[in-house]
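Pasting the structures in now, so scroll down.
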Structure P
Amino acid sequence: MKFLVPLLNLSYCISLFFSSSVLSATPSTQAADPEAATGIAQKTRVDSVNAMVVSANPLASQAGQKMLAAGGSATDAAIAVQLMLGLVEPQSSGIGGGMFMLHFDQAQKKLQTIDGRETAPAAASPDWFKVNGKTLDWRSAYVGGKSVGNPGVIRALADAHQQWGKLPWAQLFAPAIETAEQGFAVSPRLASLLQIYRNGGQSRFEAASSYFYPKGKPLQAGQILKNPAYAALLKKIASEGPDAFYRGENAKAVVATVNLAAVNPGQLTAADLADYKAIERTPICLNYRTYNVCGMAPPSSGSLAVLQMLGMLEQYDIASMPVNSAKALHLFAQASRLAFADRERFVADPAFSEVPVAGLLSRDYLRKRGSLIGTQDAKQVLSGEPEGAVALGSSKAIEFANTSHFSIVDAKGNAVSITTSIENAFGSGLFVNGYLLNNQLTDFALEPSVNNLWVANRVEANKRPRSSMAPMMVFNQQGELVMLAGSPGGSRIIDYVAQALVAMIDWKLDPQQAADLPKITHRNDFLALEQGTTLEALVPKMQELGYQTKVVELNSGLHLIKKSATGWQGGADPRREGQALGL
């Protein structure tokens, strides 16, 4: 059975159904990965007959479970989860940020996606991050108003609820409102991150500083924290709908906060907020082994790169190789760097530059790219020339590790896979009505051109920055949903998610085993092996293969669901505070 997708965009759904053959927390975390590791907590796989929710915080998972128990849909549960995450895990996501959402309708066997990514203000231009003719470095750019994009979360959630919600909109807000009013115990992770990033953006602006550092001291684990301003705003959105966020008093407060910021004041307008629209996009899909793997189309580079990696790896018998063996990880790392080379050149907001998705996912192209994998590592690889390629400069953009992911399946088999973010740890540092504003505009390339060629992911008015967020779903030959995956982690998301899918598909691991697996990444720069794991023993072997190898903290946050003979299995990454709950 095939998914129902608009015929006009079938080129985006490549090969639909077989059309072709414990770490210590230290401030030394790398610059591009600012959300430091805060410890390992061993998790146990959760089995459930009817439904499953896996999110980054127990209170959020409980809010989602409550909606499912009340007869709500996966979408209903997702809204409750996101609103709670914005309260109890504010450093990672919230209503001041953006999201990508996959939704599967079990009855119709239909996969749809919603792009709730932030947009640049209408006043933005390619020179947005230049001051006196000089481009800001990312450390200067990410704090304050200039980095804030129009938030997309509330609009995306409202659009999703209109299509797939069952419970009343206001009911979904109740858990977060109650918790904000009554208070919650600050988690060890939030407390640790406030200490580690005590000189971050959230400490430089009065509103955020007074909330997170009362009397000049960071919140402590176990301390009861209330957020009446957030509760009050949620009540308005619950009763009045999304316009209570995008218009009126909240919009005025956002505009004033951004444009009057003491650091990097922006140029956001009330019209920017009022005009924001979430976009429904056709999913992108690729066959891998006997499965159909699907994800989010551009401006997500994440799902596209994951599919490219799988397409390159298909010609190799990964299943016959031991789990995380040197040979398997060599193939994985090489596929990753090839995908990253393409990502840096071609992927951006498709409304502004043509992204050659069909060419990048073509079987012939992926076979040729995969054949470049040799027995030894080589120097930095270049992008390929897929069909539809255009002359563009390759340029990296810093993507921070501060994001969240949740996966949900309801009692009827409907499902959502959502990755959501405010970008850097604690976003821009700007705090409005109890929530943090994103700094997603630093996901654009700060330099608009390289070697006299335009960079596809340059800043432009009303444009959506490229993202590595990669919410994924996997289907069997009968069109049945069998896996959900996603993770935070900045640009390393791509490798975290791809490795989890290889683990569950090729190595037949359950979702908890896949989440637990020691991590490896290669972003076409160097081979990163996870500190404090068995992968450290592979350093000599990988160096023999020619790799520049570094042992580093790899702070994934995988939240995985896999279908079993009796229902669903859930797994939460031990590196974060996530929890799987069944029903």
Structure Q
Amino acid sequence: MNALRIMLVLAVSMSLMACQQQSEQTAATQTEPATEAPADDNAVNDVVEETVDLAALFEEYFEDSLAMNPIQATFVGDPRYNDQLPNFLSEENRQVFHDFNVKWLERIQAVDRDSLSEQDRISYDLFVYQQQQSLEGERFPGWQVPVNQFFSLHNFFAQLGSGVSAQPFRTVQDYENWLSRVEKMVAINDSAIENMRIGMQSGVVQPRIVMEKVLPQLSAHVVEDVEQSVFYGPINNLPESFSEEDKARLTTAYQDAINNQIIPVYRSMHDFIRDEYLPACSETVGLSALPDGEAWYNFMIQTQTTTSLTADEIHNYGLSEVARIRGEMEEVMREVGFEGDLQEFFVWLKANDDLYYTDKEELLQGYRDLQAKVNALLPNLFDIAPKADYEVRAVEAFREQSQAGASYQRPSPDGSRPGIFYVNTYNLRAQPKYGMETLSLHEASPGHHFQLTIQQEIEGMPKFRRFGGYTAFAEGWALYAESIGKEMGMFEDPYQYFGRLSDEMLRAMRLVVDTGLHAKGWTRERAIQYMQDNSDMAESDVVAEVERYIVIPGQALAYKMGQRTISELRAQATAELGDDFDIKAFHRLVLTGGAMPMDVLRQRVASWIASEKA
């Protein structure tokens, strides 16, 4: 993985909105992971020595990757590097990451793949796939656009330093570690500005409309009173066990760091964007408008969907799905007795005060109540569950205006931090009550919380798989989790089922809009209008969604394309196994294999079907 992609992947993984990808350590699942049956016992004996060597290689790689990327180490609960923060955005570090990927690709390719067990061949293939993909991605200058309204180092750093994220603040050394990272933030900020200036010269710049949204995010951290800074959070929560001397010393040190390092970093980036960058920004919004943009977008499609589908194929599939889902919506509309067309129903839903909370805490409590309801129904379809639990929290105020409606952050593997289901309470009219069941299924259980947490709890799986991921798999599973709600016992209220259709409509519209923006020359306004014409979403949500697709090309395609694959594989297994098909075994198979590209998942399910027939 190249340097910038690692930072951006980690930023997104902090609040998986699906989000992307990747962190943490160990603890066994409640059920042993399912594995493909080897051909015979002798085959197992033949590969034991090679398997041990491969396991050692993967462990060495993971250790090296933590040293290369200390932020990842923090997220996996490894404290050794909590004071370190390399300049991921520097030219020197880009070369370091290139050499790292080349070295590990050469080392894995020296292993005799044919001598490996079936499970180890999967790990081998995934490892090669990831290294090759990272090297291929170096062709595209993502490092020249390191800042946008949806995710950037600056938002990521604020979350990390708030005291309620992955960075620990339990010991005096923890507090010292964060101060060390703050010192290194200055150089990274300077590199970000330098890279953006290079982008201005080469024509690789962000659209003006999204960069205007960055300015208030940055200015929120340029405070007059340091005690109002989100970075002061750890001082507000100094452990009682600290001595009075340490408390006083750390308080002074944090005040100094905020005043003399953090605020100047945010101010310099803010002023640079306002004074230099915005005048150079693009008035277009599609990736294809940038140099080598068409190839860049095709690469993003391949990366995010893990398929070879083209933009046209995805666009056309999206159009057909939007039409199908509209038909189902109209059926629900008739079921509830509404007289009028679908657009009128959308307007009625938005205007009906009974369908919305007026108090943020009531909304959060509503999701906590759903957590208990869903937990009671999960055994209907699952015989596996993560050991770690999750909490429902509001999105922090400093980033809520430009964030999606909800997101998920996986727990720490050592049990010190639960999973977090973030709910955006900024605009309560964007959080209808009838959308709560499907959103909970997606972000929490049995969606992201199940998939990501079970994956990191699997013993025996190489760490690069336990703490890595593929957007198509993670988001595909979460959308699949929504689709099985009725089977679980959810969606008894037709309005809640309409909410499920609304969320599926969002994912179908994404196929149309993302490809429209980046491959077909759509404007931001056309994309917004298309989504308003086909959904009941609040305008603020539509705008945030469209602007998200603008700055993360291809990511929005992963949901529906991943879910389609999982649903197709379930249908295939059902048809071939008939009465012998076990839905709990199918779910266990998918979840305990870890995230993988869609073609690899197809092979895994095919092997399972064959073994069940035998």
Structure R
Amino acid sequence: MESQPDDVAVNHLGLWIPAPRFESESGYFMEIDETRELIEKYALQNAVKYGKTPQTGAVLGKILGEHPDLRKDAKEVASLIGEVLSGLTGDPESWEQRLGEIAPDLIEEIHERKQPSTGLPDLEVDGRAVLRFAPNPNGPATIGSVRGIVVNSEYAQRYHGEFIIRFDDTDPKTKAPMLDAYTWYLDDCEYLGTVPDRVVYASDHLLEYYEYAKKLILMGKAYVCTCPRDEFKRYKDAKEPCPHRDADVDANLKHWEQMLDGGYPEGGAVLRIKTDIKHKDPAMRDWAAFRIVLTPHPRPEIGDRFRVWPLLDFESAIEDHVLGITHIIRGKDLMDSEQRQRYVYEYLGWQYPKTLHWGRMKIHEFGRFSTSAISEAIADGTYTGWDDPRVPTLRALRRRGITAVAIRRFMIDLGIAETDISLSLDNLYAINRKIVDPAANRYFFVWEPVKMEILDAPKMIATPKCHPERDDLRKIPASSTLSMCRTDIESLEAGDKLRLKNLYDIEIVSTEPLVARCIGGIHEAWCAIEEKPRYQIIHWVPDEHVQVVVRAPDQTYEGVGETGIAAEQGNIVQFERFGFVRIDSVDAGRVVAYFAHR
């Protein structure tokens, strides 16, 4: 093994921790700690997976694939990987223990088969394709919902068919619809470029559902059951019919009319579809199609007009037929629904649509999430709203500056397969970065700002480029007092030398108070010198600035930035050394931005 380099520490596994930062050939100072953490995670994952120390190329390929923004510094990253791997000691057991401490999701990833990014396969289409996405509008679209919107819309466009948004809103109590959510979904569809050809509200069709229920009763395929829930469960688990199952048609029609007319209290009766009472799956045995709910519907045009409501499996079965749906594409967690609905289709002589299912999608950054859980967290003040950057909703991604093009491409690249997949939003961020980077103006932003007095400071106007690939310049009047990030200056000592980006070089005179003196010309002047000083480059903001708040998934950052930021409301920009953000609002010299990604 090579000798330990200078200025490094050694962790408990023998992994070297290099000096905090280094300058790449591109002149960009990489954040070593962050990059080293990535290397350690992926190196350990590879070591655990294959039981041996990985090759540099394997780790480099993984890092550059997951974080394409590091490709421009591939040489420096490869060098760092070599250092880290040289210090990788121990055995597979200790490696797995460490990986479990720092990135347990990567252990799970080893045991999961990753879905290939093959895009969407062709469908079997006979004539016209009609597809739908059918959300329960009890909250806005989540990342999971977006997959359904994008995939079904994409197929409808591919085959010149019809894309329908159908609100499955026939549960006014347990998962009560939110009136705003109807509008939010349609607004999200417009943002994604997936405007539906038709919008359908299931709650408008109660009378139609009643007619089909009556038809099934007359056929002897449905019956009214007044068993208490626990009592029916005992019959079902024993594969035995309840006492109401064999009642004649006239009796069932009478009980059905009593359900509709108020003859039974809430929970007092349900209409069940007859199936195979001895089916191996208890969920298939005589499932409930209608129940009594006295809670008014949130839509004012519906309100308390109805007291008998269809459950999702019945409502969806009828709607898919009436709407002429040819293909149902959704998550495999709804496979049981298909099996239940096929009884209705068989009884009524209908042909069930072609179906495709995708596996469960786990997003590392969010873990398990549900609309109801998010709603509760908003109510108790944990989140600020449905567009809080910490929640997995499309509204949050939009506010952060994740583009519709990136989201669509991300969802299409996932393809369709029943294999469960586990992935990081870094995949989405990589796509979005390629889209926003060419147009995003650059700005200086310092968080946790600390003021520094500069002695002998010349009167200057710094002129950094608005974008590395363009010639237009920003103009930043420098002052004798500048603000810098606390993390950049907290370890400085008198005599240390720094380079202020696009300005001049300084030497620290004292740290309490923080004072430095100018010792060199503007940054660009050094480019002509063969051996330019190897000083750490830091960002700065002058006294003439705007207050900036950046809301990010991990925390809220407060600081100051260039005055030009105030002209970027609604745009995506890059705060240098910080990341891409979307400027959300500007009010009285205070800018609020939402963090997108690095």
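Each reported figure results from applying straightforward, stated rules to the coordinates on display, with no laboratory input. What you see is a predicted model; the values in this text were computed from it and never measured. Cβ atoms are built from the backbone, for glycine too; each structure is taken alone.
Some observations on this one:
- Among P, Q, R, structure where mean projected area of the Cα convex hull in nm² as derived comes to 27.3: Q
- Structure (P, Q, R) behind the derived value 3.1 of distance in nm of label points 7 Å out along Cα→Cβ at positions 60 and 428: R
- Structure responsible for 0.60, with FRET efficiency 1/(1 + (r/R0)^6) of positions 300 and 572 (r between Cβ atoms, R0 = 30 Å, to 0.05) calculated and labels P, Q, R on offer: Q
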